[in-house]
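The structures come next, written out as structure tokens.
Bear in mind that the values in this text are calculations on the coordinates, not laboratory data. Treat the numbers as computed from the prediction; the structure is a model and nothing was measured. Cβ atoms are built from the backbone, for glycine too; each structure is taken alone.
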Structure P
Amino acid sequence: MPDHQGPCGSGRSGTVHGENKLTRRRSVAGLVADASGGPLRRTMGLSQLTLLSVGATLGTGIFVVLGEAVPEAGPAVVVSFVLAGITALFSALSYAELAGMIPGAGSSYSYAYATLGELVAWVCGWCLILEYGVSVAAVAVGWGQYVNELLQLTIGWTLPDSLAAPPGDGGVLNVPAAVIVILAMVVLLRGARESAVANAVMVTVKVVVLVMFCAVAFTAFHAGNFRPLFPLGTAGMTVGAASLFFSYIGFDAASTAGEEAKNPQRDLPRAIILSLALVTALYCAVALAAVGAMPWQRFAGTEATLSQVLVRSVGGGNLWPVLLSIGAVIATTSVVLTVQYGQIRILFAMSRDGLMPPLFSRVHPRTGVPRAGTVIVTAFVTVLAALIPLGALADATSIGTLFAFALVNLAVLILRRRSPEAPRGFRVPFAPVTPLLGVAACVYVMYGLGADTWIAFGAWMAAGLAVYGLYGIRHSALGRTATPEKTVQETTP
């Protein structure tokens, strides 16, 4: 298909701040102009934005990572969820303020660009690529586990390990994980409205399924399973919180839909806070029910954890486990869909700023979707999902997210000082204390991650700096301030 350049009215000309290339900044006004004049279509209201964040969040930790966190924290996994939730809350408040102030598609990448300069913005965007891409891959791996569990419960047959597990877990290729990522791409290519409708249906199903799990698991509840509460000490609780923070990733998904929201200044902050409140309540309830029904020592090595809790601890045959596994398959499908959506929009924003190749910001005129970016992201995530074990994916996602969240909290403090008069649809209460606590909480949880995760994160950052040095710094739109910026669109033949 031929491409043409179309004016965007981005307002980038004259928006450079900072004395050198590494510290040059976008202005808030320029970012807002991009958001208001971009090619993405505004089709989402408050309910759709809230469900987008819930869809990206709910299910990731409960359906996938809980089985790995319980052996680390013991019964204190419930406290680990609370600690991870508080850590997320501080950052959620900061996201709410900045999303209402800068309602673009770039999320924390754009916020960093307006406050900390181009190099830090690039690092933040690179972290988001890690966060979203690896998160999708991790959830896709979990989706494959529940598909196998469902096959075992219904027909007594499962996929062989060679086709259902990555090389690190005794297999050759995780085919189910790759399949779900590709299916999500098919839905995303149809358009944002269609994706939002599909997500709304799936979110409703998984909320109902988790409430059902709590109701059934509480029939086998034993208070003695929580004694002692901290068998592995507070250090175990902290390690569990670091792993479970992965399960809160996604509440910021609404901030990536800033250019597709009907009333972003009003609805984005509300959607972020509402989604986090709902998710936290459900997570704590499910963790309490799961550990109450099955002693924490029996969680080690379990896949499809919630289903196994019902199989091992609750009577009634296979009915409840089958229903739960169906719900888990739908739930993880929703996470794959919405998180993949968010990554594509962040790459769209980085491409529009010139820091990524222009093909990521090419928008199809009929569907309003960055089509080339969607296909490329899907290919990248499919490879990760098919070849990398779940535990490594979850920890890598957490560290990238925590780094980005810390930058968002700092951005609130900087913009409060630099642009106090800028309109804000929401203001973080008790600032600067709350954002500073957000930074401290992120650093504290990052401390609980293992050395291997830090080494992998360092390697990812080194690769990102190399890409920025070879491409981003030379193609940055802020380096071409003499002429207005253009946005690339695809045309049909």
Structure Q
Amino acid sequence: MAGSLPLDGSNADYEAIPDPMAPLLDNYLLTPYTLRSIEVHGATQTRRGLLDHVLNPIIEESAKGPTTLGELRARLTQASNKLSRFDIFQPDRILVSVVDQGQPGPQSAIPELDVSISVWEQSRLLLRGGTDFGNAEGSAYTRAIFRNIFGGAETLAIDASAGTRTRSAYNATFSTPLNGNPDVRLAVDALRSSTRKPWASHEEHLTGGNFRLGWQTKAGDDHSLAYSGVWRQLTNLAAGASPAVRDDAGDSLKSSVTHTFIRDRRDRSGPLRQSGYILRTESELAGWGPLKGDVSFLKSELHLNGATPLTLPGVSVGGGFRVGILYPLGFGFSLPGRGIRPSRINDRFLLGGPTDVRGFQIGGLGPRDGQDAVGGDVFAAGGVNMLLPVPRTGPSSPFRIQVFANGGRLVAFKNKGKAKEEGVSSTLDSRTVLDGMKSAVGELVSGLPSLSAGVGLVYAHHIARFELNFSLPLVARSGEEVRKGLQVGVGINFL
């Protein structure tokens, strides 16, 4: 049978064929063929070596013996999906066709197939500008993206932004796939930023860079392993800055290795993602690497959020949980002996604000020195919420009414004062650190956490989630800064 059979790499689907044709279709897909050639059209700016990494496995499998059209279809679908993930071709315009020559090859009684793949390359230069939203911050940005620089799906992205908290930020990232695999990328970053931190009476300036290897598993989980070196300046102190902030003011160099894991199993069919879960972990080992730096610690966090729909349309129940610990280490990571410094304000956790524990100010939970939130070394936070459709909008609307309750606890390492009492070196021994961390964890799990509850309106936009909540603090410790009444939250990740 001569002719062509079009295959769409992302939408190949034969289920639309009427049932009476199913036996004929099955017979057609099971017919043996040999693959004679694969041609790629439209990849004028892409190196052949990159295409060979994607297409050679198809040729090698076909060289082992005759194949069926069904097997070839599956391999071509996988190849076209891989081509789209390079982000250098227009994903909806990768067209694959298979042509049956209608006659057997010279060495076999099995007919031959020719494969033609047509791609449309995206523009090599993309300029963007606009507004962006992160947790508790909005910014204006410009971005320039250079695609397929050397023909191997390399990308250079240059960003500049200024926002409500970040006075200025400049970032350049060069990334390239490894071994022609779009799911494994090596990236090099350079950054410089200046950020206001009014809750702790200072600004932080960062200058540095990192090397990052990212990969995605067959199950769809994302991993990232990075080495970074950052020069940090804690400066522009407010007139009323506390002694704790002043002690950490000045320059600091951090050299660290970080691993990040993300498993996202949320339903992407709607803007609010009202079913499924996302798990994220991040572990950082500081004081390691050629730069070493002047801080040394192990810092680990776990974030888990999930939701499930109820019987009524548009109604769902969700919850979130976060926990983290920062454990000071001795330089060289030798446990016995002395030389362990307490954590700095640059590295500690903050808790409280409209995107995590609502009903409290940003950094409103946990240790304080005067008016300043100085952060903690151990924290846990959790929350539950119910989303309900806004009357007369329907379950498909991005608007929801929210009823929530959340709480958390942020605790500092308990023996920091001993470092100052024991001399200028301001260091501790491993036993003192261990006892201090045990005391902090014990305080974390004893007694009620700081709690709040409330009701609000949620709008899920494709760039961020917007919340207008009325919050009522229920439990707060002495010195913690609550926020009773209306609170606006804009961000991507909420508790």
Point to revise | Parent structure of the calculated result 2.7, given that distance in nm of label points 7 Å out along Cα→Cβ at positions 308 and 340 is the read-out and P, Q the choices | key: P
Check your understanding: Given a computed value of 1.6 for distance in nm of label points 7 Å out along Cα→Cβ at positions 348 and 372, which structure among P, Q does it belong to?
Key -> P
Study note, to complete from the structure: Ranked by distance in nm of label points 7 Å out along Cα→Cβ at positions 76 and 180, the structure on top of P, Q with the greatest value is P
Check your understanding: So helix-only ellipticity at 222 nm (-39500 (n - 2.57) for each DSSP H run of 4 or more, over all residues; to 500), computed for just one structure, reads -21000; which one of P, Q is that?
Key -> P
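Who wins on relative contact order in percent (Cα under 8 Å, 6 or more apart) among P, Q, i.e. which is largest?
Of structures P, Q, the maximum of relative contact order in percent (Cα under 8 Å, 6 or more apart) occurs in P.
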Exercise for review: Could you figure out which one of P, Q the value 0.35 for FRET efficiency 1/(1 + (r/R0)^6) of positions 228 and 436 (r between Cβ atoms, R0 = 30 Å, to 0.05) was computed from?
Suggested key: P
Practice item. Match the computed value 28.0, 91 of Rg and Dmax of the Cα atoms in Å to one of the structures P, Q, and report its label. Key: Q
